[in-house]
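FYI, it's all coordinate maths here, none of it is from the lab. Not measured: the values here are computed from a predicted model. Cβ atoms are built from the backbone, for glycine too; each structure is taken alone.
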Structure 1
Amino acid sequence: MKKQSLTIRRWRFTEVVVPARPNSINHASLDRPLHMLPMAGQAGWSLQFDQLSKLIVELELDNGVVGLSEFYRGHSWATVEATARRLLGTSLLDFPLQAVPVARCREHNGFELALWDARAKSHGLRLCDFLGGPVRDRVKVNAWSGHRLTEEIGPMAAAFAAQGFDCWKFKCDLEDDVVGWSRAVRQAAPGMSMILDPNERWQHPYEAKRRLRGLAETGNLLCLEDPLPRWMLSEYAALKELGLAAIVLHISLPYVEQGQRVQEAIRAVQCNAVDGFNFNGGLADLQQLDRIATAAGLPCWHGSEVDLGILEAMYVHQATAAPSCTWPSDIFGRMVREHDLLVTPLQIEPPHVKLPTGPGLGVELDRDALAHYRKKEMIIE
């Protein structure tokens with residue numbers, strides 16, 4: 001293969017806003033935004049995630065191959081344009097995919113995925129083949145919800161169970177009756193487990209312990225993710241020592257504002273603070289995280305930001321190639337969003353999603369949907 005054939009000749013960036021389906025996030029009476037990070041001078045937890053735009057990427061090589069990607073919400077146009085112009089005219093053979101020439105920033109993974117997808121397609125390989133090959137052909141997934149009223153939990157649990165889901169993940173804070181939720185789930189769907197994710201908002205160890213005792217009586221809590229501020233690793237270890245629930249730390253490398261890094265997984269293992277992990281990261285980074293978890297004998301799942309179809313397809317490829325990724329992953333965007341921008345949605349057969357076939361990501365961009373949700377476009381060539 002000639003080096004010329006892998007030269008970047010054009011970038012196309014399309015900004016979209018894809019709303020959530022009615023009643024798919026919180027109960028209508030609960031105004032609790034779920035975008036955790038500060039945005040445009042506003043504090044975290046002040047915006048709902050579907051209000052924020054997403055950026056869809058088409059990277060064209062001079063061999064005609066088009067690599068696809070999707071940025072996390074909250075991108076910087078200045079960073080996107082400067083990075084794309086710097087990479088224009090370079091060859092994908094000029095750098096290792098394990099270390100793409102994009103600095104650690106919120107936009108890093110979006111560029112990385114486009115470069116990997118284009119390279120994999122150029123070789124006629126699946127993305128997971130570039131990750132060492134799949135160890136499974138499908139990924140366990142869970143149902144998902146934001147904040148809910150206790151009286152609606154039972155009917156929703158029964159509906160999810162009828163679809164085939166056996167695990168339901170909730171966002172929650174100190175105002176939510178999580179023990180009541182647990183009892184309602186057990187009554188309506190006895191075989192269903194729960195994941196609770198306070199996103200560090202239970203604040204104090206005594207609040208976590210009080211809830212854990214009630215949840216232990218019900219017995220359907222699979223794990224508790226990020227109950228306390230993440231710097232309290234000694235308190236995570238103390239909760240783990242209670243033996244009332246599996247304690248999980250979410251390591252999300254795109255949260256550069258919080259300084260999250262791969263080394264946090266090592267520190268959590270050293271402190272014997274967790275029973276497993278929720279990992280978010282790019283293609284090269286997630287391999288490192290998986291190897292840490294695998295070496296430590298701990299399970300993980302792949303997290304998300306309630307994304308569209310391109311990123312979720314990447315998550316499936318990553319999870320199939322990660323031996324430690326055995327817990328239900330957060331791949332449910334089409335359940336929540338109006339559209340995933342794919343011609344053919346990911347094949348979700350609860351409680352699993354199948355690995356896409358075909359080179360690269362194995363998905364096709366729905367151009368009619370892209371045009372429908374488009375807010376802005378930028379072409380660099």
Structure 2
Amino acid sequence: MARSDIDVLVAGGGIVGLSVAWTAARRGLRVTVLERERVGAGASSVAAGMLAPVSEVEYGEAGRRQLDLGRRSAGMWPAFASALEEASGVEVGLRSCGTLLLARDADDARELDRQLELRTSLGLHVTRLRGSEAREREPALASCVRAALEVPDDHAVDPRLVLAALARACRDAGVDLREGANVESIERDPAGERVLGVGLAGGESVRAERVVLAVGAWTPALAGLPPEAQVPVRPVKGQIVRLRDPEGPGMLRSVLRHPRGYLVPREDGGYVLGGTVEERGYDLAPTAGGVHELLRDAYELVPGVAELQIEELSVGLRPGTPDNAPVVGAGAIEGLVWATGHHRNGVLLAPLTAELVAGVLCDEAPDAALLQACAADRFAPAAPGAPVELVS
């Protein structure tokens with residue numbers, strides 16, 4: 001049955017989609033979330049929850065844009081978490097833990113120096129440590145650790161707690177959360193100039209004034225958009241292992257990162273070990289090879305990992321774009337708004353994405369620079385006859 005009393009339809013019930021829905025509802029909009037499975041069942045529930053724009057900075061212009069977005073959103077997280085906890089009564093596990101980027105051998109140490117140079121050139125706060133200094137901070141580190149970069153301002157959050165808090169806060173704010181509602185298509189007016197709503201698997205049409213697409217890696221499956229209005233999103237497979245210390249928390253305080261993965265401690269004695277980056281389409285099967293590599297690398301750096309209990313093997317599909325930066329803001333068709341393509345930074349960028357999208361939905365004066373950095377049209381093909389920039 002079609003409905004026309006909805007201001008905003010949010011397709012996708014992950015951390016990004018729920019953050020958008022909650023923020024929009026707090027602005028007085030009538031919001032419905034359509035989730036193909038259950039709320040938070042996708043990549044958000046697999047994520048480790050690192051809020052680490054400085055640790056994850058990459059080379060190039062796209063890396064700089066991602067750094068700017070990440071630092072802005074990281075600064076929003078304390079207030080966002082506080083408001084969410086107050087609204088839901090659920091603590092989200094936000095921790096100021098810092099990160100150690102580790103070097104195990106000479107090759108890793110040379111790469112660490114390159115990473116130090118990059119961050120120093122950007123004016124970021126990092127400190128190079130000798131192996132002995134790193135072990136003073138984290139005694140569980142193995143003697144093979146040769147050096148480390150300390151990133152003291154990084155935070156971490158528990159995405160599963162965030163999802164639970166967002167779901168409760170959304171419902172309390174009047175958001176209609178519909179699970180098992182698989183959005184298959186975007187519906188437009190006869191002229192094709194305006195979005196009217198969406199079509200669900202099974203034939204139901206749901207109408208709304210605006211439609212926010214936050215379906216992540218499933219974006220390419222949506223029908224109904226002409227080629228010029230689409231964005232290039234692909235699934236990027238990530239495998240993680242959830243571990244638990246039967247003795248409780250305390251083996252590690254900091255997030256540990258190395259060239260092949262990461263280890264994130266939780267306050268309850270849990271650890272998240274990840275994460276592979278695999279271009280394997282929509283393959284959701286965990287593999288023995290992927291899990292072996294994660295455990296082997298972690299054990300070589302933190303021998304105590306061998307004593308931890310394995311709780312869960314998980315696979316998620318990150319939504320990647322050609323430059324791995326998100327697509328946020330108005331689409332090429334009236335009424336269409338994007339909130340996708342966050343790759344490995346969906347949790348980090350959720351507060352900023354929610355504010356940017358809510359601003360678009362409420363017709364507020366936009367932060368033009370931030371929206372331009374996330375604009376969908378940055379992937380549009382050059383017009384015929386347009387000059388081509390040559391890169392030497």
Quiz item: Thinking only about FRET efficiency 1/(1 + (r/R0)^6) of positions 192 and 248 (r between Cβ atoms, R0 = 25 Å, to 0.05), which of 1, 2 has the largest value?
Solution: 1
Quiz prompt | Identity of the structure behind 2.0 (criterion: distance in nm of label points 7 Å out along Cα→Cβ at positions 80 and 168, calculated), options 1, 2 | solution = 2
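The value 64, 44, 42 for Cα extents along the principal axes in Å was derived from one model only; which of 1, 2 is it?
This value belongs to structure 1.
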Self-check item: Origin of the value 15.4, 43, where Rg and Dmax of the Cα atoms in Å, for residues 144-287 alone was derived from one of 1, 2
Solution: 1
Quiz prompt | For FRET efficiency 1/(1 + (r/R0)^6) of positions 8 and 328 (r between Cβ atoms, R0 = 35 Å, to 0.05) computed as 1.00, the structure of 1, 2 it came from | solution = 2
Practice problem: For the read-out mean count of other Cβ atoms within 10 Å over residues 32-39, a value of 21.0 was computed from one structure; give its label from 1, 2. | Solution: 2
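State the single structure among 1, 2 that was used to calculate mean count of other Cβ atoms within 10 Å over residues 104-111, giving 21.5.
Derived from the structure labelled 1.
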Quiz item: Between structures 1, 2, where is distance in nm of label points 7 Å out along Cα→Cβ at positions 176 and 208 highest?
Solution: 1
